[in-house]
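In structure tokens below, several structures.
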Structure P
Amino acid sequence: MPQFIGFVAHDACKDDLLAWVSTHKERFRDRRIVATGTTGGLLAKAFPELSVTQLLSGPLGGDAQLATMIAEDRLALLVFLIDPMSPQPHDVDVRTLLRMAVLHNVPAAFNIATADYLVESRLFGSAYKPGRRDFSEHLGRLKA
């Protein structure tokens, strides 16, 4: 199954994300990127050499689409630059996306410093597959 890198940036962080991707664009040249609405459009316009798939806008379901990709084991890495100073009308979708990243052990960065650590890691671009917890006992409780 293809492994995508997911990008999301709140409005106040979009310029930061574009600058960060510019710094690391060689690392993304052979990777498939998926991003929520406006973020995806900005990435595709700024970096036509990259493979960017644009999802719905975050408030219109893009965050939920990324969460689904995590549940389906199609997202290898999430970079989500969050603006901590602005309330988000779709906070429930944002929390779902964050929960899915934690639940499925997907490497995730919520600021530039952590994003730098992830893409500069020797594991980035390797065959590394993070382990996942076994939830069969949780699922089995319904059968008893």
Structure Q
Amino acid sequence: MTISLQNCHITVHDVDEALAFYRDALGLEVRNDVPSGEGRWVTLGGPGLPAPEYVLSTPHSGRSKADGDALQDLLTKGVLPMVVFRADDLDATFDKIRESGAEVLQEPIDQPWGTRDCAFRDPSGTMVRIAQAPKA
């Protein structure tokens, strides 16, 4: 039996603003753009990769008012879980994202556990880390 991640949901304040980061700065491609009640969700993925897909949606998209309000509060506080991506060339990826105007939280560094990584904040305040596997 094989199991793997299919979708990763990322809650954002504004889908169009988030697209400027996830599509334009990170280089993910849009796969679906679907209205959902009072909101919408957009699915993105890595070029040429079938999975995982990253689903951007606003707090109230497809949720009850109470659940959407609760999620909105967590998003506003900046306490939703971070998202970690992997890049084959961390320094070039960092430069591209920084040039987009994204807020830099950490420049590329070698971590004690062997990974080299950096960190940004997406337009909604979620921490996005980019990691590069240790060189063999």
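Below is a table of values for the structure above.
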read-out: Identity of the structure behind 3.2 (criterion: distance in nm of label points 7 Å out along Cα→Cβ at positions 88 and 112, calculated), options P, Q; value: Q
read-out: Which of P, Q yields -6000 [helix-only ellipticity at 222 nm (-39500 (n - 2.57) for each DSSP H run of 4 or more, over all residues; to 500), calculated]; value: Q
read-out: Origin of the derived value 1.00 (FRET efficiency 1/(1 + (r/R0)^6) of positions 56 and 120 (r between Cβ atoms, R0 = 30 Å, to 0.05); candidates P, Q); value: Q
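Taken together, the values in this text are just the output of simple stated rules run on the coordinates, not laboratory data. Note that the structure is a prediction, hence the values are computed from the model and not measured. Cβ atoms are built from the backbone, for glycine too; each structure is taken alone.
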